[in-house]
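Structures for review follow.
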Structure I
Amino acid sequence: MNPLLQKFDTAPFSAIKNEHFKPAFIQAMADARLEIDAITSATDVPSFENTIEALEFSGQQLDRISSVFFNLNSAETNEEIQKIAQEISPLLSEFGNDITLNEALFKRIKSVYEQKDDLKLSVEQHTLLDKRYKSFSRNGANLSEDKKTRLREIDAESAKLKLQFGENILAETNKYEKHITNENDLDGLPEGAKEAAAQLAKSKDKEGGWLVTLDYPSYIPFMKYAKNRALRKELSMAFGSKSFKGDKLDNQEIVLKIANLRHERANLLGYKTHAHFVLEERMAETPENVHSFLNELLEKAKPAAEREFKQLEDFAKKIDGIDQLQKWDGSYYSEKLKQKLFSLDDEQLKPYFKLENVIDGVFEIAEKLFGLQFQEVSNIDKYHEEVKTYRVYDLDKNFISVFYADFHPRAGKRGGAWMTSFKSQWKKDGENIRPHISNVCNFTPSTATKPSLLTFNEVTTLFHEFGHGLHGMLANTTYPSLSGTSVFWDFVELPSQVMENWCFEKEALELFAKHYETGEVIPMELIQKIKESATFQEGMQTMRQLSFGLLDMSWHGTDPSNITDVKAHENKAFAGTDLYPDTPETCMSTAFAHIFQGGYSSGYYSYKWAEVLDADAFAYFKEKGIFNKEVADKFKEHVLSKGGTENPMVLYKRFRGAEPKVEALLERAGLL
């Protein structure tokens, strides 16, 4: 009996074995094809209900199986799951193409689309019809047969290449270990980081000593605090050269292939470049708009960044006689300078940010703003014992969502932090089906003597992902494909980034920032320092983000067929934003998973775009009070609950009363 093919509410993780996945996918695809056949073979006149709605609610079992499988492949993978992913991805890609290139189906959709002005449709129905028609036309439904065939080949090949790209990075990350046996090599490292390194060495069966890896909770403290410059360099080079070594885990060929396949695909569909294709369905609309947005910010940030870099260089020269600041010096001297300017370091803050307290804090803030209550439960099946599970209710005890939280690094988990869902929200037959949402992070784990104490950066990451989580949990739409985070890509970061603002506010911090040993609330002067230091090196930070956005556009906004050297191309893209000398042995593109594996191709600019939205939105909260019910209700009503049911600018203006202003961001960043 295959548990994935039974009806289930929460995912039955403990009953699922790896061998269940492939048969479940194959069966669910076959069932979904039958549902499509029923739509196309219907003899009645195509209508919104019998075509668009029927298609929207088809393949739901396949969606559930996919979400379980691909979430596991990110958070709890192994070689067997990765192998299944390589086998399944082309099949799913082919299945997707079988639908979007199904002429009989498209004919029915087109027929409904062409009479849309005469149909009495709600705003959400209009959006769904528009989205459905475009998902076909933008995926080749209007192409000739030979071009459709080529499109299928491109999609199948791209799916495999993206997986390979990610697997290579994960293998590179897992492969590197620095076993340190001389304690002097750890000079400067805080006690907590040393203890974690010792614990890591023990867990990997090393004979004593300390272990440093390329996982963020291990890598970042080392780069920030370790005095040993040669070791920082070694780690930095290992991190920066991931999949750029000319061996079997090298991603250079894959990068070139992906970029060229995307360009060819865009051309087939009648678009100038991949960026033109992508941005048609974004708030930014065109590559020209993205470039002018990035360059406008660059113009404002560059003078500040150069001043900050000069200050950092002078500081490093003065205290250690460093003549040339290198990439592996950046975090170390920035941290030292920050401590000097603000008498503030992460180690001072960490005791106030015990993971459990931060979780309670973000829950309490969600209750104050949006009336949510989180109840930890033990009767929801989970994929790893570290995962925490919650049922979420509103203040009237109505069930809102299931919430999974998975916070620490493991061998089978990719780096970074993300929000995802195991089940969408939708309404059907008078019932509001509630979502199952998950946050996955890689935070500093507890040690033998200390609980998990978060860096301030990890605290803002937790709030960020939780903001995405709220977007999923508070979804309240009719159709699953318009629900929750199913919005224009450059709007999706607004709920997450706006949540980070509460981490800097006294009223919010006092709810949860309490010393893990004494229970003392974080002192006011530390809160003040957090606020003052929030704009520290903001010019350099902004330049860095803009450089990633420009690199993304350089791969996707032009014809890549003449690019033969990945590194040379990257250097050209970074030319106007470089502060540090180049290291020829390192390359960003070969490990830039956001754009080559994730969904950010032609969309990396959206982090900055969303910062404009979030600074403007939070300015409204500040004006009325950060826990103001009226503003929170508007945000919940017009942004969090609406998903992708309407154009995001329309939704934003309903919440805010006007379009967002870039000045709000520049002011917050101290760049005005």
Structure II
Amino acid sequence: MRQLLEEEITRLQAQGCSAVDWSRVEISDASSLKYIRGVRFSGDIRLGRFERSFEMPGGIHKHTGLYNATLHNVTIGDNCCIENIKNYIANYDIANDCFIENVDIVLCDGLSSFGNGVEVAVLNETGGREVTIHDGMTAHEAYLEAFYRHRPELIAALKRFAAERVAQRSSTRGTIGEHVTIVDTGYIKNMYVGPYAKVEGAGRLKNGTLNSRKEAPIHVGYGVIADDFIVQDGSSVEDCTTLTRVYVGQACSLGHGYSASDSLFFCNCQEENGEACAIFAGPFTVTHHKSTLLIAGMFSFMNAGSGSNQSNHMYKLGPIHQGAMERGAKTSSDSYILWPARIGAFSLVMGRHSSHADTSDLPFSYLIEKNGETYLAPAVNLRSVGTVRDAQKWPKRDRRHPDGRLDQINFNLLSPYTIDKMFRGLHVLQELENLSGATSDVYAYQSAKISNSSLRRGQELYRIAIEKFLGNSLISHLERTDCSSAESVLEALQPSRTEGRGMWVDLAGLIAPKELVNALLDDVEAGLVQSAGDFDSRLRLMHANYYKYEWTWAYEKMVEYYGLYPGRITIEDLIRIIRQWKDSVVRLDRMLYADAKKEFSLSAHTGFGFDGASQSTVDRDFEQVRGDFESNPFVTATLEHIQRKSELGDRMIAMLEAL
């Protein structure tokens, strides 16, 4: 960089340029001066080269340069095109190859942390569970900061970690990274815009970070208004979406006029049309409908039906009530829940519920409104084809770039977390039956009612799922074991580690033993974990060792469930467990097969075939649109799964019998 020569200043003035102090304007290439026209300079200015053109949609080319703009304390890299800035750009560093056109103002005013350090009042609008957002935040860190308020030393340490990152990001100068496009946009103040981001037609972006990168660019579309926010790489915010004090995780999609305030959205969330207020949206939280409001709740792997609503104004003290829908929960159209309430994992809510039920120990249930009361059908979602389809689609719909993933996501439908809940659920149902009698028509549980048939069916389904999981873990362990002799098999059964015993928790996507989580938190409180990076590394290690911990837990539960004695387990015991596993897998798959068949029943044909069509025409129309049942991909996959698992079970049994 060098200062301008007198003749260069004269040339720029002839091209309509002016400066408060020409001595503070520096250039790197005199031949690029012809591409600077109608520009007013003030403060310290550093200009790169303008050597190439941008090819625009439709085949038009625009040469890089500066046209019709006011710049104050700005550094511009090579091959940028900046034109038609209505007001000015002030206190910004703009990297190479940026295209900025038809923008009102780009301003950094004083010291800013660009959205880092903003406190988001999740769950309780009146405060108490604030999460300090920063651009390295994971769902697991936020979960602990929001929900572990009973450990104030931990919260203080997490706040310190966040403050360190806020300090690293703070600056009096804004940043626009390389290959950024900003066009037809209004007000931009105190923004960090990462490389390869594209902002088109946004209304206002204030005090925020677009943490874009080449491998996973961010797109911000028309009419977007966002204040005090962070958007992570690979995400898009479109079509008049409004954000106020919001964190958007990796590969999220917000659009179609969505409105959110004081909310956190973690990876792969899709939010359209509706509204969110003070929610903790864990990974894969999805809502698509204008009439849907999510408020003061925690959600994860959740799909909200149209018209879904919750209320946190039960008493006159204000919106202080909160609720939780554990991972995989769904709501049907026009559902309503009066907080406080807690919905168990992979449950479906239908109708209106004001009884404050806690069904967390009865996962995979239906909550149904009947005559104004909440009825509970435990475990029936285990046999729903929709549940299995959801579990299969989540890993396929993970749009994050493989490198640099922040959230550690466990996609397993059956895990120590959900199976432990089934053990507790089985105990709950057995206790209800013992206390009220086996002949009772209805059982009362947590402000809900359970019919006799639902209670019996729930026990059966929980047992099937438990036996399936324990058999899965045993077979997986045997496949990693030296099976050359009975002695080697039985010796390898005993877990080589103690980590994994006891209760497990779901930290917004990361499933881990509670004992290990508490050990980490103890280390944080004791000052043994020095930084946010060290904290994240421990969580990643926990996630990476999931299957090692799982066998420790599964072995202990297998011994308990089948009434075995450690050290005296026989090959015959293992064969019995695998036989029950095979039976459970086939029974559950048959239930899924039957549930899928309902989608092809005669009643499902209603609405197919028009203008007085005969039944045969209706059937042909249905088949052309929906396909044939026997050739449906899910149906064929289910039948193949039955055959494959049956063969696996037979093979493992034959191997053990040979010993």
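Throughout, read-outs are computed from the coordinates displayed, never taken from laboratory work. Just so you know, these numbers come straight off a predicted model, no measurement behind them. Cβ atoms are built from the backbone, for glycine too; each structure is taken alone.
Given -17500 as the derived value for helix-only ellipticity at 222 nm (-39500 (n - 2.57) for each DSSP H run of 4 or more, over all residues; to 500), which of the supplied structures I, II does it correspond to? Mind dumping the intermediate values first?
Values: I: -17500; II: -10500.
Only structure I yields this read-out.
For which of I, II does distance in nm of label points 7 Å out along Cα→Cβ at positions 220 and 356, calculated from the coordinates, equal 2.3?
Values: I: 2.3; II: 4.2.
Attributed to the structure labelled I.
With distance in nm of label points 7 Å out along Cα→Cβ at positions 36 and 580 derived from the coordinates and found to be 4.7, which of I, II does the value describe?
Numbers: I: 4.7; II: 8.1.
Structure of origin is I.
With relative contact order in percent (Cα under 8 Å, 6 or more apart) computed per structure, which member of I, II shows the largest figure?
When relative contact order in percent (Cα under 8 Å, 6 or more apart) is calculated for I, II, structure I comes out on top.
Suppose you compute FRET efficiency 1/(1 + (r/R0)^6) of positions 292 and 364 (r between Cβ atoms, R0 = 30 Å, to 0.05) for every structure in I, II: which one lands on 0.15? Spell out each step's value before the answer.
On the way: I: 0.15; II: 0.85.
The value was obtained from structure I.
Check the numbers for FRET efficiency 1/(1 + (r/R0)^6) of positions 324 and 436 (r between Cβ atoms, R0 = 25 Å, to 0.05) across I, II and tell me which is largest.
Working: I: 0.00; II: 0.35.
Comparing I, II, the top value of FRET efficiency 1/(1 + (r/R0)^6) of positions 324 and 436 (r between Cβ atoms, R0 = 25 Å, to 0.05) belongs to II.
Then there's this: For which of I, II does Rg and Dmax of the Cα atoms in Å, calculated from the coordinates, equal 29.8, 102? Mind dumping the intermediate values first?
On the way: I: 25.1, 82; II: 29.8, 102.
Here the read-out was taken from II.
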